[in-house]
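Undergrad: Each structure below appears as structure tokens.
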Structure 1
Amino acid sequence: MQPKKNLILILASIGTFVEALDIAIINLTIPSIQSQFNITANTVQWLQTLYVLFFGGFLIIGGKLSDQLGRKKIFIIGGTIFMLTSLGAGVSNSFQTLAIFRALQGLGAAFIMPSALSIVTHTFQKDRERNHALGIFSAFAAIGSGSGLSIGGIISTYLSWHWVFLINVPILLITILLSYKFLPSDLKNKNQEPTDTISGILLVVGLLSLTYGTHEFIHIQEKPFLILGSIALAISLLGAFIYRLKNISNPLIDLKLFSHPSLITSNIVFFSLGAFFISFLFLISLMLQKDMGYSAADSGLMLVPFSILSALIAKFILPKISKKLSSIQIGLLGWSFMLSGALCLIFATVLHHSTFLVLSGAACISGIGMTLCFTSLSVLGIRDVEPKQYGVASSLTSTSYFLGAGIGLSFMTLMTQLFPSEWAVSKLSLYILFIYGAIAVLILLYFIIKEQKILKKSLHY
């Protein structure tokens, strides 16, 4: 790769690293935030839910704006929003203010992710070169997710939870300045069509209503009209969203994209990946601190090796196995580690919270599995899509990931409220975690079998 191309790849990758880092980094700060604002774990969980829902809900709009207004412009705008909202979250003195800035962080991230990916795919246009660059780009996101726990635990102990947000400010400021100078200028799009913002708003508000109704369903006897009204509103808004996609001339999502089985499979499995990994991040922080008695710093330090492991796999192992295995085979390999990690956590609860088993589970999930799964599914999602639609296709897969995260975490929280446990992390939560992974494996196996049948038919003709 040429030096300038390398710099472009680094800048785009730093953007996606920061937004992925911010998903994980908050988890080990949860007890500190709970303590300062005197709130429950179910309430503080909204910090994660709001972020991923705003992120996922506005991702497609971010992809559209990137294609229409220019990927460099949207990348810088997204980075600026994320930087300013990180500053606002870091200086918040009430939970409500923190929650608002956390949601707006998701909006900034929704502009960063698709524009960054579009920058990479348009800079590296040869297949082999592009796949290598996408592998590095996706690995940065996976490393950000994997390292967030350890960094968050250390920062919250030796500084304060405020700094898990404030740390973004100098990183993004430098990235924005360098991006302004070195990223290639956007080409003017003479055939600009208006972005379907209304559909994006319908999607986000509908999902927020659905999540609220799901999250608060345990209290339906106390406030039945509010909860049932929230669910009814969600159904109406999401129904209107689907209706608009089918009936307007320039929809937010081109439904023709779903003619590609690889894209459909990637989206469904990304949904499961979001539900699995974000739930894992939430559970591992509670297990280490609440059930096993470790401090945030100790928990973070114990998870540092897995961040390093993730980086090493992305750098040395992934490029080699990518030459021998297809993206879907790498995905299955990654999910085998994810399920092994979930089993380790289940057995750990049986064996008096064995530290060895808990850390083995974390190694399998955040150290190995996430890096393999995220990278392979990203490649699978755009495998059969035309290059001009990479931005929207990648936004779709990322949207599925974050919507899965919000809905999966809310469902798990509801189940733990319906069936409470003496432990912060119940066996039921871990069983649900395992089921999320098992669903993904079954879908990938079904896709492989279906492709083999199609291949056999084509050979007969």
Structure 2
Amino acid sequence: MTVGNMDSAELFDAGKKGRGLRARKHLDAGDVVFSESSFSAVVFDSLVTKVCHSCFRQQADLHRCAQCKFAHYCDRTCQTACWSEHKHECGAIRKTGKAPSESVRLAARVLWRVHKDTGIVSDSQLISVDQLKDHVTDLPEEGLKQLQTDVLTFFAYWSHGRKQHSVEYISKLFGIIKCNGFTMSDQRGLQAVGVGLFPNLCLVNHDCWPNCTVILNHGNQSALSSALHSQSRIELRAVGKISEGEELTVSYVDFLNLSADRQKNLRESFHFECTCQHCSEKISDDLMTATAEKGGSKPSADKVKEIIALSKEYLEKIDIARIDRDYHKVVTLCCECLEKQENVLADTNLLKLRVFSITSEVLSFLRNFSEASDYARRMVEGYTKLCHPNNALLGMATMRAGVTHWHGGQIEAGHKFICKAYGILMVTHGPNHAITKDLESMRTQTELELKMFKEDDKKYQSMRDAALQITV
């Protein structure tokens, strides 16, 4: 699909929700509803030296802008492609002597773009940037104080000839970014690396059980000439069948939270009360707080209360150990916590799922794949009962389970998980995303190994053991 093509979506009055987008035709799972390049985007403060400021890929040995010494790029072609966005920023950083926070940098980039191209940069853009919701009047006291600080910093940093703007206008701009900024991930979709503004995407309303998902497609910057690059862009993709005239929705928050917690998050961050079916009917809350059942009996309420409090204490200790990079301590704490949770909390309980996730991740990092695989399997089984079948989080968790089983010597289970993950991510990410391509290679490799295993399992195991000896 051509970037910016809006043939499959149209703007409409969504009643109490305000504006919204709806489908102009029938859509199937995996269809790209529309794709959109960012109006403006910046790398997070913590990753400015590790992520390309043009294509948002994480990469070692990035080249630094010789003038401002702040912006970093994959190479000269990425730098050239980004120059129109970086030009004013480069001068402002040199003038002030340092780069401000990511929110100030993004606000400045947005305003420079507005002056260059106006608030609408293409025929397919449905709404001007300054018409987006800002919710400044809904900010709490602490939020207003931060806003005032950001505005003062902005005025010291931004310049555009003699053009001046009011405090109210700049405050509105920061409000728009706070409410509408989209978190951008790296090329593998595994880490948040920046934030961008995508005006058409901002028109898609929230639902906790949405019919669409959003991914960042990093495009292709391999050509020597930046003129031949394909742009980084978001893709709004259907996760199931969508009828003509049906509203398009995405989830603004992680579904794996209780409905009351999701509603609280949405009120605080986006200033509306979620009345979707899953929140109104508290769907899946029972599974997310479920207790274990053994022999027809359940643990007492006092026992459950005790283990929930204990689990929260353990998770705090686990988080500290992870920050300290004491991974063996993390595993010890996780195993102790799971032992306490066993026969008290069900495998769909959010507290138990979080420990499953951490345990499998850290054990895999320590290359203890055989042990990690069991925790990864139980995690996927829990997610499967809670998530939409084409949920990206479920797909990523299933991929992790496939890799841990494969590397743990369980080739049949590993291949099965990898095939399942591939099917999900083909819908949520599409065939051209880097992580889907990785999965395709894994699927081919595990299929070959599975065939070898079925022909001669002893020969396969000996070859696998020899390969592991080389990699250790």
Structure 3
Amino acid sequence: MNYGSVDDLRLNSRDGADSAALNEKNIEGEIIASQGDDEGVSPAIVFPEGGTKAWLCVVGAFCTQFCSFGWVNTFGIFQDYYLRNQLYGYSPTTVSWIASLQSSIMFMGCLIVGRLFDSYGPRYLLIIGTVLEVGGIMATSASTTYAEILVFQGIIAPMGAACVFNVAVGCTSSWFKQKRARALGIMSVGSSVGGIIYPFLLRKLASETSFGWMMRSCGFLILGLLVIANLTITSNVTPRGHWMPLYPKEIYQQFKDINFTLIAISFSLGFVGFTLPFTYIVSNALYHHVDEGLATYLVSILNASSIFGRVIPAILADKIGQYNMNAIGISFAGLSTIAVWIPARAAGAHVAYVILYGFFSGTFVALTPVCTAKISNIEDIGMRVGLMFACLSLTNLAGVPIGGAILGDGTQLSRWMGMMAFAGAFLVLGGIVCWIARIKLVGFSLKAVC
């Protein structure tokens, strides 16, 4: 397979033999890259690194993250709400399947969406995504049974989120190269802002109105933001204009690239444990008799901290390397889970944990698509990012139910500690493999930017 990177990678000689040529030069502040592909040399891609269209795209992408990841990351609020109301009597493990399906469907859908994006561009995908996500949330507002909530909130809405999320990553990446980590970091802040606002909004609406109007209010908010996204998101790359079938052989070819395989393993391991703190932090705080008002806002505090974890490391990543920053983020997300969350009993300890975890997990999420784009042809970013998130969907789908099975009915401290250790261990494993991937690219030099 010919391999062309859109970033400057210092590959060793045996890697270089397998890589397609990448020639870059600066022309009046713009980056022009010509990349090799299986059908010859593609037209030069100009990365403006800014301008009205580029930054409007970032604004729209910010809105999509608010509506996709931001919505999914607040399920800890719904987990506790459902166990007390509509789904009273169900086990935490059973209810957690809704959360697991939400994120897994969103990630798995990115594989097909990515290929559609490479083939036809962003416009129709944004419209379809808006209809599916808003429609799923509105249908959830009228749901009363576990099956209905599972289908509409756990499957239909995240299918729409997959469309808008993947399009946002692909379009934003097409406008930036040298500032890509910064642009994608700003984009990903949208999910953190959503994770702050949704819990406040949901808690306020839950106390003043019905479940139906609580969900419909969130649906109208998401509709408004996705209208903005539809009006502002554009791509800097001309789509192929025809459907490119996604054959199993082509997927297999991607994994013959050892650099892609290593980060896929790294991120997949990390995502086994990634969602568990978002899902169970509120319930765990209540188990330890933390004030209910504070416990409910722990998800908001986590997401507020995540803003800094997405922006600051993303800016630094453009200078010291995306792999370097992401390996640090995954590793410390796991270490903080083991060292801080497991022994946490008092309210202050829980607050300290969500601040730490929010920061380092934010780094992990923000730089996952950046690291994927770093080792991918610009014309294949949609498919490669989609394939990456499809891999994450499988491990994420398993992570929350396994964590829930370890937790059981949530009445035993030893089971709580086991679930936390499970989450932390897989995050640390993901960090270790990310360091290995970084070493594979640039060696053991601590000064190498990668």
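Undergrad: Using helix-only ellipticity at 222 nm (-39500 (n - 2.57) for each DSSP H run of 4 or more, over all residues; to 500) as the calculated read-out, with -24500 as its value, let me know the right label among 1, 2, 3.
TA: It was calculated from structure 3.
Undergrad: Given a computed value of 2.5 for distance in nm of label points 7 Å out along Cα→Cβ at positions 89 and 201, which structure among 1, 2, 3 does it belong to?
TA: 1
Undergrad: Right, something else. A value of 183 was derived for volume of the Cα convex hull per residue in Å³; which structure in 1, 2, 3 was it taken from?
TA: Values: 1: 149; 2: 183; 3: 124.
Going label by label, the one that fits is 2.
Just so you know, all these numbers are worked out from the coordinates, no wet-lab data involved. This structure is a prediction, so every number in the text was calculated from the model and none was measured. Cβ atoms are built from the backbone, for glycine too; each structure is taken alone.
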